[in-house]
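Structures are listed in the sections that come next.
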Structure 1
Amino acid sequence: MPSVEHQRLVLWVARKMVADGLVLTGFDGPTPQGGVWNDLPKPQSVGAFRPDVSGAFANAVDCAYGEAKTEDDIDRPHTGDQVRSLATARNVCLLYLAVPRSAAYRLDRVLARVALPRTTRIVRIHVPDCFVREAENDYA
């Protein structure tokens, strides 16, 4: 079962994809505030991996995938393999990656380690940590 933090990042991925003009075709919900997206089917697998969010542009030829990674997930070997597979899949024009802002440099290292081609289009979403984690004090 995905963590609350992960599902919050999934929602950020979906919002960014829609803001960029994509129509969501798959959503790994439910998420709080997911609304009608929570009713979408889970995205289809791409090879051995299933993204958290999938979408398509109006031309229906190009698609995009979205993936949320918590701070604990970023350095796992699975993440590098998954990112490489999704970013280089056929007909993919964009790969959206959401991580907590405090983990942005760790994501840099993963992307360098998997040596994605320079032509790969990755949209990075660095979500402020206060929107991902539970409040740690009485005033938040």
Structure 2
Amino acid sequence: MAPIDKKTIDEKLFKLQEAIKIFDELKGESKDTFLKDAKIQGAIMFNLIIGIELIVDIGNHILTEVFQKPAKTYRDVIAYLGEANVISGAFAKENEAMADFRNKLIHDYGRVELGRVYEYSQKAPDIFRQFARYYAEFLEKG
């Protein structure tokens, strides 16, 4: 087992905090404003992608280094984290679809439903914060 690269994880958690800050700044925008403003849409979509990537990168690092169980898909990372009790199983089930949404944002962006993006943007800061807490707690134990 290779050691967990805590420095890299800390850097990724810092970047996740930056994304959360942007969400918090934009969270006050109404849905109507969001649907009309391409700049806000772009900022939200970009930070959703970045936030989900960071969550998955950190999670896959933990799965690979601690449990020797690398995931094949982004969705699997979240599911396996729940199975390994890095995050709660219920939290994993609630959020594994995020990985599919990330894929839609990247690969099928022309058909992304903006209303759904707005809904995710309202929940994302709390979800990202919870992932960060789970990771920090796991790293403190190890």
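No value in this document is a laboratory result; all are computed from the given coordinates. The structure displayed is predicted, hence computed values, not measured ones. Cβ atoms are built from the backbone, for glycine too; each structure is taken alone.
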| remark: Computing mean count of other Cβ atoms within 10 Å over residues 105-112 for each of 1, 2, the value 10.5 comes from structure 2
| query | Given that FRET efficiency 1/(1 + (r/R0)^6) of positions 33 and 89 (r between Cβ atoms, R0 = 25 Å, to 0.05), derived from a single structure, equals 0.10, which label among 1, 2 identifies that structure? | reply | 2
| query | Looking at structures 1, 2, which one was distance in nm of label points 7 Å out along Cα→Cβ at positions 57 and 81 calculated from, given that it came out as 1.4? | reply | 2
| query | Given that helix-only ellipticity at 222 nm (-39500 (n - 2.57) for each DSSP H run of 4 or more, over all residues; to 500), derived from a single structure, equals -26500, which label among 1, 2 identifies that structure? | reply | 2
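Comparing 1, 2, where is relative contact order in percent (Cα under 8 Å, 6 or more apart) highest?
Details: 1: 23; 2: 31.
Checked 1, 2; max of relative contact order in percent (Cα under 8 Å, 6 or more apart) sits with 2.
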| query | Just checking, which of 1, 2 has the largest value of distance in nm of label points 7 Å out along Cα→Cβ at positions 17 and 41? | reply | 2
